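**Student:** Take a look at the structures listed below.
Each reported figure results from applying straightforward, stated rules to the coordinates on display, with no laboratory input. Keep in mind it's a predicted model, so treat the numbers as computed, not measured. Cβ atoms are built from the backbone, for glycine too; each structure is taken alone.
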Structure I
Amino acid sequence: MSTAEAQKYKSWVEIDLDSFRHNGEEIRRLIGPRARMLQVVKADAYGHGAIEISKFALKNGVSCLGVANADEGVQLRVSGIDAPILILSPSTASEINEIVKYNLTPSVSDVDFARKLDERFGKEGREIAVHIEVDTGMGRGGTFHSEAVDTIREIYNLPNVRVEGIFSHLSLSEEEEDEYNKRQWKLFKEVLERLEKEGIEIPVKHFSNSGAILNFSDYNMDMVRPGIMTYGIYPSLLTEEKANLLPVMSFKTSVVLLKEFPEGYNIGYGKAYITTKPTTIATIPVGYGDGYGFILSNQGEALIRGKRAPLVGRISMDMCTIDVSHIPECRVGDEVVLLGKQGDEYISANEIAEKAQTISYEILCALGKRAPRVFVNKGKADAIEPRLRRIFIPDEEKSIARIDNIMRSCLRARTSSTELGDAIYYEMFEALFGKENRRLELRTGFKYNIEVAEFAVDEAFEDYFRIKTHIEYIKTLRNDLFIIGCALNNDQLSALFEEELCEYRWLLNGPGDLFRENAFKVDCVRIDNEKVPIIKSENTERGFEVLCGGDQLKEKLNRPVKIEIEIVTMKSRRSNILSVYLVYPTRGLEVSFNYGGVDLKNVREISFFSGKHPYPEVKKEWGRSISLKISDDEWVFPTSGVTFIWD
């Protein structure tokens with residue numbers, strides 16, 4: 001980060017995303033292509049900033065996230081993260097409401113808790129995926145290994161609980177030669193073998209933490225759970241030769257005051273340091289309130305202008321003092337590094353931990369509690385999480401009122417009309433949140449490609465165009481069976497919105513029952529590039545419904561997937577408009593209207609997008625196509641869309 005950028009803050013924690021990416025690549029090299037990665041982001045990603053670290057990790061190949069409790073999972077959900085989130089610690093009954101509401105995956109250690117989950121999700125009419133922890137020698141959470149099979153059998157047979165994963169945790173993974181690791185591994189394998197004999201299939205098995213990834217390649221299984229090593233810290237000195245890890249976090253501040261003191265002058269509280277000669281003292285705005293421990297008084301060090309300088313006197317809540325007598329060029333505003341590299345010098349978390357008589361984990365989690373996290377990507381400040389980064393999530397009643405006021409105010413400001421803003425607000429919430437238990441679906445990478453063509457020679461269709469539409473987006477898959485519906489009127493469309501299994505809805509204004517099969521046909525459905533079976537098509541009170549899916553989708557449930565739908569419809573030549581609407585919050589959008597195969601004159605578009613940047617990039621190829629694009633980094637909010645018009 002540049003000096004100018006640094007001067008915005010008294011102190012800041014710098015997170016090097018390039019180093020974080022590099023460490024992820026090292027882990028992938030060690031585990032190979034088969035094992036998935038769960039990124040551990042508990043305790044605010046070991047102090048690195050859980051929200052940005054999670055988003056960056058997911059963009060770079062991580063499959064899911066691990067947190068310590070439901071509250072940490074909720075903070076990630078409300079920040080827009082839709083990936084699977086596993087609560088690694090044993091979950092409690094008090095967390096069930098948040099587990100349900102925010103689609104979190106709990107760890108289960110006992111049958112009583114599993115029964116409570118089963119009862120709650122039975123009332124919801126859906127099932128919950130869980131991971132079961134087995135205690136093989138850690139002595140914390142988990143069902144004891146000798147009782148594990150009986151416990152798992154009971155949980156496995158609960159109708160609304162799906163056992164998605166099973167795991168255990170090593171106590172001495174950083175010690176390669178210790179036999180205790182082998183004992184834990186043996187006990188875990190024995191549990192798995194007994195389950196297999198009973199026909200109990202659990203898809204995801206995970207055992208390896210950072211130390212195991214470095215020391216025990218045979219333990220990796222279906223998924224690994226790297227934590228400290230992703231942040232560039234080795235679990236022990238014994239593992240330093242196993243991988244090339246780069247530190248991710250630096251803690252930096254600046255000199256706010258320089259003073260010259262005579263011999264015999266007291267510095268700070270308690271007369272803990274008295275100068276023995278004329279001394280130059282630099283004051284920095286960091287203290288134990290920032291996680292820089294009191295125990296480092298008179299023994300900590302800082303880097304200034306590439307040189308080490310001792311901290312002298314007691315560390316107070318908000319300030320500490322540094323002897324810079326040997327750095328005559330030191331000036332107010334100079335960068336000070338308390339953790340990290342400056343020039344050829346480096347202060348590591350392990351070095352600080354040794355002086356503070358603790359471990360590097362605690363140092364990373366504590367440092368810079370009041371400072372913003374500045375995320376540096378390819379040498380530039382990529383994002384900033386503000387100081388005191390906790391996300392306040394009020395209780396339900398206050399939350400609804402707060403969201404209500406915020407959204408109304410935003411809509412009124414955007415429309416410059418109280419009446420119109422309120423009208424949009426009510427229409428949007430009626431469509432999206434008409435039912436209390438309705439989930440807000442988030443989609444990314446939405447692509448909508450329209451091709452207008454002539455029908456083959458057939459008198460029955462001479463008054464219609466053939467419209468082929470390819471729809472594509474990424475979202476979390478909730479059901480292994482789903483419906484694609486076509487409504488002929490607004491009442492049927494509303495009924496399809498009420499149907500939880502309806503994945504995509506179409507409103508067909510046109511030929512009615514006479515040409516129903518030709519007017520709306522689902523050509524193909526794919527999920528993650530694999531074709532999904534179309535089970536049946538039928539007329540219902542809600543319109544024409546196509547049922548898709550099957551057991552092969554069960555392993556993809558509650559995970560982000562790419563959904564592709566190809567539809568062929570009819571459109572009357574007498575109508576000169578075609579509209580595309582968005583009814584869910586969507587990040588990234590591309591809509592293409594291709595009409596080169598038909599004779600349409602003066603084709604143009606009218607778009608109406610709500611979001612931070614509501615004006616899309618428009619490209620036109622006269623006589624052939626119009627396309628609109630909004631960056632994948634930008635959100636588009638309901639109700640938005642584009643209408644194509646021609647003469």
Structure II
Amino acid sequence: MFKKILIANRGEIACRVIRTARRLGIKTVAVYSEADSDALHVREADEAVPIGPAPSAKSYLSIDAIVNACRQTRAEAVHPGYGFLSENQAFARALDAAGIVFIGPDVHAIAAMGDKIESKKLAAKAAVSTVPGHLGVVKNAAEAAKIARDIGYPVMIKASAGGGGKGMRLAYNDEQAREGFASATNEARSSFADDRVFIEKFIEQPRHIEIQVLADGHGNCLYLGERECSVQRRHQKVIEEAPSPFLDAKTRAAMGEQAVALAKAVKYKSAGTVEFIVDDKRNFYFLEMNTRLQVEHPVTEFVTGIDLVEQMIRVAAGEKLGFAQKDIALKGWSIEARVYAEDPVRGFLPSTGRLVRYRPPGVRTSGARPDGAPAANGDGNIRVDTGVYEGAEISMFYDPMIAKLITYGRDRDEAIGRMLAALDSFEIRGVAHNIPFLSALLALPRFREGRLTTALIAEEFPQGFKGAARSAEDTQLLIAVAAALHRRRAERAACISGQLPGHGRITEHDWVVRLDGTSHPVKVTAVDGGYDVALGAGGQVMAVRGDLAPGSSQFVGQINGRDAVVQVERDGISCRLSRAGSSAEAIVLTPRGAELAAMMPVKAAPDMSKFLLSPMPGLLVSLAVAEGDEVKAGQTLAVVEAMKMENVLRAERDGRIAKIRATAGASLAVDQAILEFE
């Protein structure tokens with residue numbers, strides 16, 4: 001076994017590898033860019049080595065810098081995590097030349113499977129079902145449109161060296177094919193230093209289901225079941241689960257056997273994933289093989305009890321797998337939700353800044369599962385994989401993931417219930433995040449029923465996400481919590497010494513809760529363990545019991561005997577209450593105060609329609625117009641890159657450019673003016 005390994009990555013996956021290595025008694029070395037000098041993975045590793053400036057091309061993608069870090073620290077092996085250099089054959093070859101073990105497959109397997117064009121050819125030879133398409137490299141936009149017409153729309157344009165949803169564009173016509181080719185090649189060049197793309201038929205209403213394989217260097221290869229990864233946005237997975245609610249035992253075995261056949265064809269060793277697209281009749285087609293650990297690997301660890309990182313390390317050290325295919329059994333259900341620093345209400349634009357508060361669901365230090373990660377809530381049924389901490393900064397240079405939240409249950413309903421409760425109690429302040437969106441997704445009847453496709457998000461939220469719909473019951477719950485919190489604060493204020501005469505005790509028990517501007521009369525009565533809140537004159541009584549401490553950022557307790565968690569974010573005398581994907585602004589007033597508040601005029605927002613504003617912090621890659629140009633609605637105006645993704649900004653209406661306010665190459669703040677219309 002190795003004595004010291006280096007993790008050639010950052011963030012949550014670096015921390016994940018460190019945890020398993022520590023459990024195995026292996027020393028770890030972290031590498032970091034200038035932007036990550038105080039990152040969590042740097043703090044957790046036994047040693048840390050700086051490798052360059054913030055841009056990943058000059059640090060985490062620098063093969064020479066990482067090999068030098070290995071030499072400097074005498075690391076015997078390197079775990080690449082996922083992304084960055086994890087599927088880079090030149091990196092694996094450089095490590096081999098330096099006498100350092102790559103914790104992953106051999107170079108020939110990376111070369112064969114890492115190139116998506118060649119991998120499809122090999123899959124066909126191995127009798128693996130494949131998607132129809134053009135497997136040659138597309139030379140230019142015109143050829144992209146011609147090939148797409150020949151295949152038949154819709155088509156998917158994909159980066160040959162791609163991954164993580166980057167370098168992919170869906171096209172339904174020639175114009176989209178030409179534009180998609182340009183965007184896909186630019187993203188591929190930026191993210192993978194390889195701008196080759198290919199085109200294949202897009203199967204409509206598909207499911208994305210992948211098979212986890214594990215192989216050693218002694219001829220043993222097996223599959224560890226599947227993961228359902230159909231819930232995606234812009235080809236980026238959002239929620240994953242194991243097993244799939246769609247597959248039957250026969251299809252699972254057939255997919256697993258084909259995945260193993262492909263792995264054996266390239267003499268694969270280590271953990272890897274074979275991805276398939278599955279239609280509504282359970283026909284499946286090979287998409288690609290990822291020769292690395294997947295982001296969603298924890299759900300497989302939960303249902304199999306196998307630590308995949310540990311197995312990768314043991315295989316790289318020359319050990320045989322300690323189990324066979326007959327020993328693999330899927331027990332229970334696991335779901336993973338990716339928590340991102342992005343604003344779902346603003347089109348999922350990335351959000352950067354400092355985490356002024358970061359409190360994941362409570363964790364303890366030893367887990368009940370053999371996955372090398374902490375368990376949560378004392379029973380090992382909730383896991384949080386993260387690379388951040390309270391006070392850390394979400395940078396514009398890297399992926400916007402804050403954490404992965406993983407839950408486990410005896411069945412799918414229990415796993416979903418635990419996930420919803422954990423999302424409600426996950427506290428994040430300082431940056432926008434997608435927790436409300438995740439809660440809304442999990443609450444969808446379609447999701448609960450397992451009727452998933454890769455188009456689920458687009459179909460369920462065709463106008464974008466504007467917040468989860470709030471039921472009448474949830475509205476009553478928020479009103480009751482707001483009233484009870486106000487009563488508790490009033491009681492505390494009455495006990496503070498030095499008050500003005502006549503203000504030392506509570507004289508008001510009847511209030512009005514204004515929730516998002518709508519008035520709701522309440523009467524609050526103190527009882528043992530909390531308060532009873534009567535809604536309206538002779539209305540329903542809500543029994544509020546639990547943590548109502550003034551200044552608390554959460555209410556954790558019971559409403560009418562049912563467990564409830566409500567996020568509480570104070571802003572002066574008002575507060576924002578959030579639960580189950582929805583939020584509301586609440587202020588508690590006297591009846592007379594509520595009457596006067598209802599008369600207050602609403603301040604009009606300034607008219608910014610004459611400006612093109614940057615919707616996110618990022619880099620202004622290019623400007624497509626100049627001062628004086630006439631533009632038409634839908635015309636491309638600028639391209640802004642943020643967190644490794646290109647975002648095309650288009651004109652919303654016809655007009656003329658009056659002034660350019662930013663130049664290509666400039667770093668933009670959110671809502672910064674790029675140009676002005678006449």
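**Student:** Kindly point out which one of I, II the value 27.1, 89 was derived from, the read-out being Rg and Dmax of the Cα atoms in Å. Please list the in-between numbers first.
**Tutor:** Details: I: 29.6, 106; II: 27.1, 89.
Source structure: II.
**Student:** Using distance in nm of label points 7 Å out along Cα→Cβ at positions 352 and 576 for the comparison, can you identify which of I, II gives the largest number? Walk me through the numbers on the way to the answer.
**Tutor:** Values: I: 6.9; II: 2.1.
Ranking I, II on distance in nm of label points 7 Å out along Cα→Cβ at positions 352 and 576, first place is I.
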